[in-house]
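Just below sit the structures, each encoded as structure tokens.
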Structure I
Amino acid sequence: MNQYFERRYIIGGIFITLILVLLGRLFYIQIIDDRYAYYAAKNAKRQFILYPARGPILDRNGKTLVTNELVYDVSVTPKEIKPFDTLEFCKLLSIDKTEFDKRLAKARKYSQNTPSPFEKQLSPQLYASLQERMSEFPGFRTGPHPIRSYPDSVAAQFLGYIGEVNDNVISKSGGYYHLGDYIGISGVEKAYEPILRGQKGIRNMLVDSRGEQKGSYANGAFDTLAVPGEKLTSSLDIKLQKLGEKLMQNKVGSIVAIEPSTGEILAFVSTPSYDPNLLVGHDRSANYGKLSNDPYVPFLVRPIQASYPPGSSFKPLSALIAMQEGIITPQTTYNCPGYYVAGNRRIACFHNERHGTVNLASAVAESCNGYFDMVFEKLINRLGAKQTDSAFTSWRNNVAKFGLGGKLDLDLPGEGTGLLPKASLYDKMYHKGGWRSSTVISLGIGQGELGATPLQLANIEATIANHGFYYKPHLIKSIGDRQIIKKEYTEKNYVGVDAQYFEPVIDGMQAVVDRGTAAASKIPGIIMCGKTGTADNSHGQAHSVFVAFAPRENPKIAIAVVVENGGQGSSWAAPIASFMVEKYLRDSITTRPSGISPEKYINANLMPDINVYINQQKRRARLDSARRARTDSIKKAQAIKSATNKNKKPAITNYLSAIIPGKR
């Protein structure tokens, strides 16, 4: 009997233990571990992403540059596929069976249970015909997706384009981007992506065991709305932009126009260009391939990525630095015999023209090479021959204050720095102490190893217009309905030249247009101050350069125009700039006393022969490659010297000094 009672307690204890274990497990499943609730919910509902409309982009006057239109995507969930008429489905999408199998295999590799893109950007017409028959194709669904639309097809390089995210972007997005999503790839679309993209929403749908939708899950209690991206108001003037693109069609080059009083960019022209509408819609991939293979490189953003010798447009800057350093005064004269002698070099003025006795203003007006070679030598020799590198470094630092040799922090990706050589470059080329002012004399007139982007050239003009300071150039005026602007764009950047020194330089720049090299581009009733430039190009005909601002009092616009292979600055760049300036100031263009008209420049074709252009690119690539190789060898030599602690620096001979930038 005692054994029976003992067994009863043991058996009861076992049952109690089992009950407690089961209760504990049930508590864990229902309260602690939410995996089972997740699996159950997953069987009962499906989540669908609601894509927000990207924020529109407007010009400075509220004109739409970029908006959105709806297209439709087809997605596939491989696990839900059941037998259907594959060939009929392919026919509706205009694809073959091989392409169908390829896309389905990719979707299965991505996920059996998660929807992934199958066909993108269907037109509303195609969507309408397909939607009627979607019930015949289990596992496939359609959904709306906003894409970009460009009403005026302008400013492609400024606006940029969007494209599908890659695996790298997805992995770094913290779960925001998924396969098939779009993101800004270039231009403003990339620079302001977090603002433009908005916030995706979620719609939860109740589904049955066969995956068919049965209505909203929990009456939409867990749904979230898509939040559209905020609008951006740019600084561009669409009328000015359109005119610039017309004037530069069938030409290689760029135009940048800036409002000096704010740093806002009024025009941002890069040619050859393209219709941004080509990079949206069903044919996007094919169009992108064609543009990518275009030898004239329409994707190159020339206003900030191309680097050119500024040529004579650099001369006013040299004069300003020399006056600030006390090297010259406005009354300093030079007797020009048609050339300048520097060491054993004889540098001719343009066409060996004899300018006679010139002072600062007349030297600017007549673009006397000799005067500015003299100014440059005085600057570099002021500490004596043995201190050439120190004086050169001081000159370089003064030039850099104007924004050359570094980024201006424009609110676009991919900005270049141009080229502003350091003394160490010439130490490597000629060994330390082996070069003098005469060695680098070409820098004084904007040639040699000196390069500037069109943005930098326009910014220099804004600085002169402001008598000694500039606001950082920028392309976005405001975000949303708020007048939000970065603080750095409201701060004055002083260049270290006193305001009093600008008037004699501006006198010369006004004379350039009134009676000098740009007289044919004089605008009746508007005082425009400018400087022509003929920038040497080691790969072909010189580039036509013109920089200016107007009007002289209370300037409203500063501009830089570069026409590659256009020859003298007065021939192409100056007239184009004058039309742009008058259009912005008057919203019209009057007849010039010289007889020039916009039609001549709009209709002109200066595109280089395709074979010649390709050969130029190859030669430039070889030069760049040789330069990098030389630079690498110098670095290795210096590393060996440092490691072995030797005092003697190895001489590097035959260094490629042709860093003269042409088209980049």
Structure II
Amino acid sequence: MAEELSIISSDLLTDVSKTEVNELIEQMVEKSKNNMEEICELTLECTTFLSSAEGRSTALSSQGVFKRLVGSITGKNQKLQNAILQDNTNALYAAQSVINRVMLECTNNRKLLLAVNGRISNLYLELKESQNDIAATVLMTRQAIVAFYKKYQQEIKAQDERISRVEEHVKDRCPECQSELLSWQRVCSYCGCIHPLKIDGASEKTRQVLSKISEIVQDENLSEDIVWDLTAQKTERVLRKVKALAKIGRLPGYTEELEADVEQLINKCQNAEFQIAVVGVMKAGKSFLMNALIGAEIASVEVNPETAALTKFRSAKGYYVIVKFHNRTQWEKLKKSAINSKKTGKDSLASRLTSQETVKMEAGWVGHKDLTINCKNLKDLQETVKKYTSSQTIEHLFVSEVEVGVDKSIFNMPKEVVFVDTPGLKDPVKYRSNITKRYIKKADAVLIALKPGPFTAEGLEIVTTVLDCTETGKAYIVGTQKDLNNEAECEKYVSNWVGHLVSAKRYSDKRKVRSRIILTSAKMDLLVNKWASLSEEEKEDEDCFSMNDYNDLESYSGKTIRKRGFNLMQMSQKDYSIVSESTGIPALRDKLESSLIANYRKLKIEDIEKAFIRCKKQITVLSQNAIEQQERSIKLAMAGAEALRIQIDSMASEKETLKQKGIDLKKEVEKLENAVRSKIEMLERKGR
């Protein structure tokens, strides 16, 4: 509010104190403030009295509202009433105090403010127009009143603007797009506009943060790299914003795991690959299964627990291998995990990683840039893959990932479809099994390779581990090595698996589980296809087809065709078809083709949308919890502030009480001193 009007100093008061006058004026205004007409008339009377020439020689006894109010409040206190109404100086000071007190009340009462402002406007103009015609003694007074009301008018206008802004603020709508905002929102989540009323008094640091948030919200650029699908483009843009906003706002509960999920989903949007992972324990026949699906023996089928590499296979024009190596952080984690596995011996991973030969090669291979190797033919490809994935070579220790391009003549798939051979689960070296677990979460489909036999605790754990990392609709259970058991035993094992998985509540009913299980013999599929591709001369050559492979295939074919004394050399086309079909690999390929590969893009988009909804729900819950926590903190702070205010008021009241008691005590002491002094004087007089 403007400075107080101060024409009459309180030092000029006679027969009455400043406190008495102020208390009287306080009661007068308090009594009249709800009566707009009365308060306006009172203000006008006081202003007229102060500014009129007659007022210098006439008391306020003739003024109506003022006199009535003073009389009604002072009551029988005639002395106080006369001191104000009949003394010019006292009356002028009282009139001035009324104006100041009314103006103060106007700042807290908008209706009163508007009413008084309307009345004062006309008076202000009259005073301004006539001030030049008034005597010099009154002119100074009128000029002071005009200046006071001029300031008052300016502040009324400013207050009206502030009230208007506050009312706009209360609407909680974006000033740009009119979208509804929550009470705590400063930045519109639709257009990125920063609400100007909500940043009044905000620090420069806060303004900078809000500016960054606004820029993120307004960013509508789509990643140029994502050209395979518009939905993926839009989803990736939103996720980028979420990631940036979570980082700026340090969202409570935004864990590393959730951040990794968001990052993984961003990568899935950016990468058009549809990845089908093959997982399982060591010796489960994963590599045989991978080779059978590819149609050539490319993946290493050695017992190879050392490798920590993912091996990806995709269709291509020609043959190539891309090798990626461990960076320093990955390498140190692998070594630490190998040592912690407590698996010892000269062939253990820990021993191989710390051997002199490995240490010598470490500087050259760890952090090595990616190698792209173009291969002349299938044999060249097989040798190159073996070099970087086989446990027989030292180079494979430094490899983190291998991508293998297989010519379309052998592996004819859409270029986006990628099959991935993973390190074994349940590996004593946790680093390797964790690679597989993380990859399962990224994969668009998972083939779980299981050895034949009843479900062991380990087998059930493998399946449940995979299903914990992915959706049941993405997983297929592939029974490998069916050639080691007869048909009746295989069906018994399948029934055992179905029962366990339904009991474990991984599937709702047996029919659904059964539809996800396929029995195969990848090794026999590879052998029968290889046999069919050989010429008569090559079939006779043990270097082309070993005697062990020959005996295994002949035995399996005889059991399948149910023909005693079956001779593999006399295998007909019909026999070939029966044996090939019995391996289960053609059925697996057909299922993958019909359920996954033919609809891979649609399935990938659906997966992205589902994952996005899950992330959105998680982050929404975290945000709501954070908001609620902030609101609780604000309420607690406000409650604490109110309690503190009450305590301060109580202390102030107690202080005032103590002060009054001190005054009273001082008076009593003075009385006692006077009484003692009088007694002493009386005794002295008697003594004389």
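One of I, II was used to compute log10 I(q)/I(0) by the Debye sum over Cα atoms at q = 0.10 Å⁻¹, and the answer was -0.97. Which one was it?
Structure I accounts for this read-out.
To which of I, II does the computed value -20000 (helix-only ellipticity at 222 nm (-39500 (n - 2.57) for each DSSP H run of 4 or more, over all residues; to 500)) belong?
Source structure: II.
Tell me which of I, II gives 1.03 when you compute Rg/Rh (Cα atoms, Kirkwood Rh), for residues 246-509 alone. List each step's numbers first, then the result.
Details: I: 1.03; II: 0.98.
Among I, II, the structure yielding 1.03 for Rg/Rh (Cα atoms, Kirkwood Rh), for residues 246-509 alone is I.
Here's another thing I want to ask about it. With distance in nm of label points 7 Å out along Cα→Cβ at positions 438 and 574 computed per structure, which member of I, II shows the largest figure?
II
One of I, II was used to compute distance in nm of label points 7 Å out along Cα→Cβ at positions 174 and 502, and the answer was 4.3. Which one was it?
I
Taking distance in nm of label points 7 Å out along Cα→Cβ at positions 118 and 198 as the criterion, which structure among I, II has the greatest value? Walk me through the intermediate numbers first.
Values: I: 2.6; II: 3.6.
Max of distance in nm of label points 7 Å out along Cα→Cβ at positions 118 and 198: II.
Readers should treat all values here as calculations from the given coordinates under stated rules, not as data from a laboratory. Computed from a predicted structure; not experimentally measured. Cβ atoms are built from the backbone, for glycine too; each structure is taken alone.
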